[in-house]
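J.: Next up: some structures, all given as structure tokens.
Where a number appears in this text, it was derived from the coordinates with a stated rule and is not lab data. Just so it is clear, the model here is predicted, and its values are computed rather than measured. Cβ atoms are built from the backbone, for glycine too; each structure is taken alone.
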Structure I
């Protein structure tokens with residue numbers, strides 16, 4: 001038996017997607033007796049003169065039955081003698097395009113339907129582009145409703161030419177075109193006597209026999225950390241799913257974005273101890289030494305991911321509200337998240353022609369290439385190499401709406417100018433010199449970044465601004481980079497690893513984090529206590545409420561329009 005195939009059915013509204021999958025389930029004898037009886041009874045009340053309406057097997061919502069269209073994504077699992085399948089039947093209506101995109105994100109293959117009487121429509125083109133955007137590499141174009149055009153071979157050839165043009169525009173590979181009738185069953189599970197001119201296989205036969213290979217370029221090991229496991233004080237493990245490659249006990253791994261290394265002490269696969277881990281397994285990894293690892297970090301071996309604060313991506317806009325440049329969104333990539341701003345729409349793609357068009361605003365269901373700036377460093381890679389590190393969603397910070405999904409096409413590597421402090425091998429990102437404004441136009445706090453290059457030892461710091469005022473003697477703690485900065489008389493006196501830092505009793509310099517928030521530490525004893533609590537507490541608000549004060553040196557100014565400053 002071949003391996004599991006995950007596929008999606010998509011296309012324009014009323015192209016017969018639900019009917020097609022329902023017919024496969026019915027013909028393959030994959031229904032329980034009560035399901036089959038219910039289908040026969042409900043079909044008699046339908047609009048096909050009592051004939052079976054196979055779409056009723058997939059459309060489960062009352063609204064779907066009332067409107068005669070698919071709204072939600074319907075997932076079905078079924079097995080034939082040759083293969084197991086998971087199919088996502090997705091809506092064709094433009095209003096529910098984002099639902100279709102969700103279904104496409106899980107699939108290895110797309111079955112795109114076209115109505116033989118209508119040909120390739122705008123929504124057909126949009127769905128094909130979205131499937132390509134989501135990384136699907138195998139396509140079956142099913143020219144449906146051949147029965148209503150009397151199985152006309154000439155019309156099928158005309159639609160085949162339309163599909164060929166679309167395939168070349170997008171750059172699709174591994175394409176099969178099949179004429180069929182989902183209602184009558186022609187070329188669905190059995191060869192059709194009505195189309196002797198078609199010499200290819202049935203749809204089900206193609207699905208059963210197609211070899212879907214993972215063609216991603218990356219083959220190293222990586223595991224985005226979902227959570228830290230501490231069942232007792234003797235064990236600290238890092239949990240997540242292995243997305244690629246293999247891992248063995250004793251291997252040396254690198255934790256990104258910090259770049260720290262450690263050996264693998266033990267591996268647990270779904271709770272059972274093992275010496276080797278493979279892609280797809282849910283793992284708990286114990287390392288040989290204590291290093292800073294938390295949710296959002298990535299445990300890696302032999303991969304070429306980058307640490308970045310700027311990416312170029314193709315996105316599908318799914319929000320009813322348009323995309324606004326400079327508006328803040330939450331970018332969720334794997335298990336990490338950060339604030340993101342779309343700096344530029346490089347171009348949007350015309351769904352019909354594939355032309356690249358200039359744009360300053362992006363509206364619902366439009367596809368565009370954008371440059372996105374990030375507030376924090378993340379571990380990212382091109383989608384074609386490492387899909388999990390190259391795909392993301394954007395969430396509106398105000399409405400909590402999933403506004404867009406996207407894939408990374410280019411990662412801009414960090415340079416020294418992308419850091420705030422640099423000395424030898426230590427590079428620190430900080431926002432303590434950003435100004436805080438309450439923007440009256442959208443009623444939220446925004447930040448204005450100062451135009452500073454990286455500071456190093458001996459440089460004088462801009463310790464006073466419109467919305468901050470720091471003392472001339474201060475120590476800045478960079479938790480993410482495990483480093484510290486000593487500032488004396490307004491200048492950087494030293495940049496050192498956090499492991500070598502101790503409280504300065506000569507100056508009694510107060511401590512701040514890289515955001516400019518006061519750390520409530522006044523001596524070495526409190527510093528040691530903070531360090532002891534940090535590993536477990538850093539992901540909890542109660543810890544930061546105890547130790548930080550964000551108002552000691554900072555305040556917020558009201559502004560009519562932040563972006564006009």
Structure II
């Protein structure tokens with residue numbers, strides 16, 4: 001029994017990360033407060049020509065046809081900010097955060113932390129059909145990364161603090177800490193370890209407790225639906241399939257539009273302004289399509305809109321959102337997706353007389369989100385946190401799972417990863433327990449080791465071990481008791497021969513060998529830990545000893561041995577067996 005082995009690799013350094021994460025959680029909450037107030041400020045400035053932080057919908061403006069110009073002004077400003085400030089502020093935030101995590105060692109600049117919320121406030125405040133979640137994820141992530149850069153931390157630890165800031169910001173905006181933690185697991189961390197999960201949980205918890213001090217407490221869209229029976233299961237499946245189809249269609253449409261912008265013979269700085277033309281025209285005909293649209297989502301969930309008004313509004317919202325986002329402007333995707341999903345659910349509710357009219361907008365809202373993000377658990381718990389409606393949890397879980405399965409089967413990538421893939425970077429979103437973590441050195445090592453005695457003479461070693469029939473690149477050297485002294489390869493041996501040419505016939509290798517017992521492997525170590533050590537020191541094999549004190553050689557492990565755990569995985573995945581007779 002390996003009593004020293006633990007379920008998790010965790011040490012006290014997690015306490016250090018946790019302390020920093022607590023501070024990041026508080027700062028990200030303040031950043032969310034600032035972002036939301038920037039949106040309010042620019043909404044009042046652009047649509048009502050007043051200096052105010054009051055929460056007003058752009059749909060109540062009195063600008064008439066002049067409203068078409070407002071989003072264009074916002075697009076021009078943001079295009080200039082992106083070109084002369086930081087190009088990283090373009091897009092909806094989550095892909096940029098993922099790219100920084102996986103390919104940028106989680107390093108983000110101070111410019112992003114300042115310019116991203118400002119740019120998003122201008123875009124959304126001038127009528128952009130976006131939400132605040134993408135920008136706050138990017139902004140909170142930048143805060144976490146910047147704070148981490150002031151400490152001696154690894155790239156993996158910096159990733160943890162970046163994600164802690166991103167998810168704390170999401171918690172502050174929506175009041176959904178559980179969903180934010182799940183978003184970290186399903187979309188941002190690319191691992192499930194206490195080292196990363198605990199700081200993220202703490203940051204989200206701090207943001208959740210601090211949120212009522214700065215923002216409105218309670219669920220964003222309080223709702224209470226009736227309990228459902230078995231008859232609702234079929235409707236949930238249909239809702240999930242339709243939501244998955246809608247998610248796929250919007251993803252394809254978005255990147256088709258983006259390709260059209262890339263084909264334009266003008267600098268990308270002007271693209272947000274061109275995309276804003278569609279926003280302005282759509283907003284003129286459907287004013288409620290402008291801005292974040294939380295009021296519209298609330299009306300859809302509470303079944304306050306006629307089906308004809310819903311269809312017209314959501315058609316415009318979908319078109320202007322896809323065009324604006326495809327233009328590379330700054331804004332989030334969650335709020336528009338919630339609105340479009342709720343609209344689909346409203347249509348389903350009208351098609352099913354007698355059912356709970358509020359349930360299906362909620363279910364489809366989450367299911368569309370699951371399909372687009374590729375994160376079913378996040379979507380289900382997110383909808384639950386937004387409404388506080390626990391009666392809807394089972395339908396939410398089923399519909400989000402169906403939508404997720406649909407999009408995974410029919411699409412190679414999601415909205416979140418397609419942009420990164422177009423830059424030549426691949427993201428593999430599945431993860432499981434590494435087979436090298438499940439197997440130990442003693443299970444794969446070579447036990448019958450050819451070793452050189454310390455008393456062997458240099459000239460004899462050259463003839464016996466390093467002639468034309470040499471079987472191995474290096475051999476361990478041991479004393480008469482089997483104690484390991486070091487590894488000997490051809491280059492080292494011939495260096496000794498050149499240095500001691502006159503005494504090569506009589507000098508023993510033990511007299512000249514420089515002891516090298518720092519790079520060792522132990523039988524009880526996992527293959528993963530040894531593989532990392534070999535990679536870090538650029539060696540192809542390590543001696544296996546009983547313990548650090550006695551250094552008794554019991555085997556040798558090479559890079560080829562470390563492939564052996566993959567054989568069991570291949571068998572589990574590809575060998576099909578019928579065990580029942």
Structure III
């Protein structure tokens with residue numbers, strides 16, 4: 001058989017996905033070529049075999065074939081010819097697949113010298129060569145050099161007729177390199193070019209698999225996890241149908257498993273922003289472009305997901321894809337219902353998560369009029385210091401937590417900025433109140449209750465002390481204290497007094513100390529381990545008060561500091577209020 005006939009026969013096997021038959025045919029033809037001492041045919045067949053062993057990951061057999069090829073080139077005096085260069089590229093690509101990068105680079109460099117000697121700079125062989133060399137540089141970690149080499153390949157292949165598949169392959173290779181450098185926009189442009197070329201000119205080309213895998217990776221990086229999974233599934237089916245579960249199949253499978261793993265731990269805010277990017281933005285741009293400049297989009301309000309504290313346990317209710325759209329009152333009156341109807345048509349499931357809404361969790365996402373949204377938590381946005389003093393802290397947190405995805409109009413962001421912390425006089429007033437209650441419950445009433453042997457009352461005092469300690473820590477960090485379920489957990493986000501977290505845990509884990517009060521004579525009972533921890537916490541708080549110049553007293557009793565803190569309030573009306581008020 002001639003080399004052309006051999007190629008046509010192999011193409012038939014590959015088209016039918018008959019890899020075993022192709023291998024049997026290759027082995028038989030190699031035997032025949034060796035008997036006839038037909039070195040050109042033998043060289044062609046061995047190059048085909050090394051390609052077969054590469055895609056089937058049979059590296060040991062392939063290495064043996066590589067040695068045979070190099071021996072034939074040497075024996076026939078073909079080492080510095082175009083035929084030799086073709087073999088070098090095949091062997092180098094095979095070496096690259098098994099991580100033998102230096103050996104591959106030496107063969108590519110040898111090929112380049114041959115090409116420079118025999119070919120014009122824009123010869124079609126250069127495009128494949130630069131593509132392969134570019135991939136090697138990428139795997140060696142020289143991404144910038146890889147991109148420069150890939151661009152050389154693209155410049156050549158774009159000028160060639162009937163080379164659209166090769167152009168698509170080159171775009172795919174460049175996309176991978178841009179992804180490595182986190183240049184996602186450049187990668188996106190290359191991938192879309194490659195996909196368009198493959199779909200038009202070669203929808204069944206196996207190289208299309210790599211392009212789709214790059215597209216899946218880009219979707220993953222943009223947190224479009226469900227899209228990435230769907231594409232990876234498609235690639236797995238295609239690879240298995242042609243090559244079986246080879247090395248590339250295993251790589252794609254690992255990438256898919258990585259996405260699935262991340263989907264299980266994805267935070268609600270990230271899930272909702274990805275859902276908006278995937279579906280919400282297009283809905284708004286297509287249906288409500290004229291009022292788009294007056295919208296704000298994001299997620300805030302009640303719920304652990306808005307705090308960023310959600311975990312797998314909290315995913316069982318009021319969790320899932322969704323977002324808020326805020327618009328001014330006049331636009332809401334005219335378009336609110338239409339926007340809501342379009343919003344409700346968005347997919348109910350995203351990234352494998354379906355929104356679960358409890359009896360008390362309805363109305364947390366969807367379309368809202370700006371002022372009404374904030375007023376549902378606050379009744380009214382506080383203006384005077386008296387209004388600030390009595391506003392609910394959880395309501396303030398609900399209005400300032402979460403994340404704004406987009407806000408060109410700026411009104412929502414402006415309100416959130418106004419509400420993000422207490423006015424300084426109110427913060428100081430609330431610190432004083434919390435200090436007084438810490439002193440009352442922890443430093444005074446806990447001990448009195450234990451003296452009486454009333455452990456239930458002592459436990460209530462201890463609870464109050466812990467709650468007020470948490471309040472002080474958040475206030476000294478200029479933060480709002482979360483709902484009680486998350487107030488201890490949220491200490492991790494506090495810069496000042498973070499060490500109090502360990503002491504609070506120690507306090508609640510200590511066993512009953514009643515036996516330490518049987519022979520108590522008076523004063524501070526440091527035989528009670530809980531009292532010791534309480535005093536440690538109080539000393540830490542006093543130290544922070546002094547650092548923030550809110551108190552200069554050395555007294556160990558927090559009530560003394562509470563009254564000194566009150567003196568820092570500038571507004572006379574607020575300063576004259578009872579220390580416990582507010």
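J.: Using mean count of other Cβ atoms within 10 Å over residues 273-280 for the comparison, can you identify which of I, II, III gives the largest number?
T.: Largest calculated value belongs to II.
J.: Of the structures I, II, III, report the one carrying the highest value of mean count of other Cβ atoms within 10 Å over residues 169-176.
T.: With respect to mean count of other Cβ atoms within 10 Å over residues 169-176, the highest-scoring structure among I, II, III is II.
J.: For helix-only ellipticity at 222 nm (-39500 (n - 2.57) for each DSSP H run of 4 or more, over all residues; to 500), the calculated result is -20500, so let me know which of I, II, III that is.
T.: Checking each candidate, the match is III.
J.: Suppose Rg and Dmax of the Cα atoms in Å works out to 30.2, 102; of I, II, III, which structure was it derived from?
T.: The correct label is II.
J.: Same structure again: Distance in nm of label points 7 Å out along Cα→Cβ at positions 153 and 249 computed as 2.5: which structure among I, II, III?
T.: Going through each structure in turn, the value belongs to III.
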